[in-house]
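No lab work stands behind these numbers, since they all come straight from the coordinates. Note that the coordinates shown come from a computational prediction; the quantities given were computed from them, not determined experimentally. Cβ atoms are built from the backbone, for glycine too; each structure is taken alone.
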Structure P
Amino acid sequence: MLALPAAPAPSRPRMLLVATAVACAAGTMLFGGMLGVYLHFRNEAGGKTVGWLPKGSHLPAVPANTMLVTMLAASVMAQWAVYATARGDRRGGGLALTLTALFGVLVINAQAALYTQFKQPLVPKDASAYNALFFTITGTFVAAVISGVVFAGVVAFRSFGGRYSVREHEGVSAMALYWHFLTAAFAVVWYVVYVTK
């Protein structure tokens with residue numbers, strides 16, 4: 001009796017990559033909404049930096065610019081991790097993942113330095129919306145970077161353990177997508193909050 005050949009194994013759904021893409025879309029809406037509120041209040045304050053920033057405040061540019069360059073480097077390292085893992089270079093992929101997490105820690109450090117140089121209270125006496133929005137937007141970004149550092153750390157741990165291969169490296173791709181989202185989100189935050197103020 002003739003039997004039909006066995007069906008090929010179904011391809012594994014890329015659930016982690018899809019979930020990361022959905023999280024990135026949600027983060028885009030979150031940052032877009034916060035920046036929209038920021039721009040609305042700035043416009044109501046006259047649309048100029050002079051009327052919007054609290055008196056006596058100075059927003060230092062060096063830590064903000066350092067964060068932007070570091071985020072770009074982290075995004076490059078995340079993509080390098082995908083490239084190396086897809087080619088079977090476990091050492092290069094692990095190094096890139098470690099550098100991605102390290103750059104994330106450096107961004108958090110630069111944001112902390114900016115907070116100390118800014119010298120504005122979280123809740124000012126004059127009930128300015130600027131301080132509340134500034135700390136909300138930048139604090140949310142720091143929380144997102146912390147989750148990116150944890151994501152890169154978990155993926156690096158699994159990579160060093162041999163979990164990812166040439167054929168199966170979805171976790172590395174998902175981590176890179178998240179870091180690309182963080183970089184794009186920070187570029188917009190950098191322009192709106194730190195450049196145009």
Structure Q
Amino acid sequence: MVISSILDEYKLTAKILYEKNLLNLGIGSISLKLENDKMIINNSNKSIYEDDFCKIVHIAKKDLSWKETSQDVEIHARIYKEITYAKTVLNVFPVNIIAYSLEHTVFQPIDYLGKQILEKVKIIEIDDPQKWEENKDFIITKNLKEKNIVIIRGFGVYIISRDIKEAIKKAIILENSATILLNSQH
């Protein structure tokens with residue numbers, strides 16, 4: 001696949017996440033691993049509709065280009081270094097899953113697709129904001145090694161996948177399953 005078609009697929013995925021209100025201006029991040037040491041990641045405070053929405057950066061070599069990208073670039077880089085099968089990383093903010101996470105410690109879908117695709121997902125807590133900021137890349141990566149989805153109470157979700165379309169599918173199913181849970185008598 002040539003780089004232009006990869007960029008097109010990346011931007012289409014970001015646009016879908018934007019339209020579903022899972023990714024927004026300066027909120028959330030999406031990356032796609034290109035080679036052993038490169039990834040595409042969204043730039044900080046850029047809209048999907050801007051030409052310079054994303055940038056190709058080195059994974060293992062932190063340089064000046066990292067400053068322009070999402071504040072999550074270090075988390076994405078660590079994930080790609082430690083979880084070799086990961087080809088896509090999403091950090092999204094689905095409103096219903098965030099609302100659900102405030103009152104629960106585990107996310108267990110009751111709908112068919114949620115049960116089949118997501119199963120049970122642990123919700124992790126940010127106990128100490130300072131320690132979280134210092135260790136979030138380690139904590140998120142550690143949890144993603146156990147399950148390809150991490151829900152962070154009151155914050156958002158990280159999803160990894162071998163395929164960008166699979167990652168977006170999981171994000172949408174997760175939000176739909178949360179909506180069902182919040183609106184059910186269960």
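Assorted remarks:
- Distance in nm of label points 7 Å out along Cα→Cβ at positions 17 and 97 derived as 1.7 - corresponding label from P, Q: P
- In this comparison of P, Q, the computed figure 0.65 for FRET efficiency 1/(1 + (r/R0)^6) of positions 25 and 81 (r between Cβ atoms, R0 = 25 Å, to 0.05) is attributed to P.
- For 14.5, 43 (Rg and Dmax of the Cα atoms in Å, for residues 65-144 alone, calculated) the corresponding structure among P, Q: Q
- Which of P, Q yields 87, 35, 22 [Cα extents along the principal axes in Å, calculated]: P
- Source structure (of P, Q) for P(r) over Cα pairs in 5 Å bins from 0, in percent, for residues 113-160 alone, computed value 5, 18, 18, 18, 11, 10, 8, 6, 4, 2, 0: P
- Origin of the derived value 22 (relative contact order in percent (Cα under 8 Å, 6 or more apart); candidates P, Q): Q
- The greatest value of FRET efficiency 1/(1 + (r/R0)^6) of positions 49 and 105 (r between Cβ atoms, R0 = 35 Å, to 0.05) among structures P, Q is that of P.
- Given 3.2 for distance in nm of label points 7 Å out along Cα→Cβ at positions 73 and 169, calculated: source structure among P, Q: Q
- Entry that produces -25000 once helix-only ellipticity at 222 nm (-39500 (n - 2.57) for each DSSP H run of 4 or more, over all residues; to 500) is calculated, selected from P, Q: P
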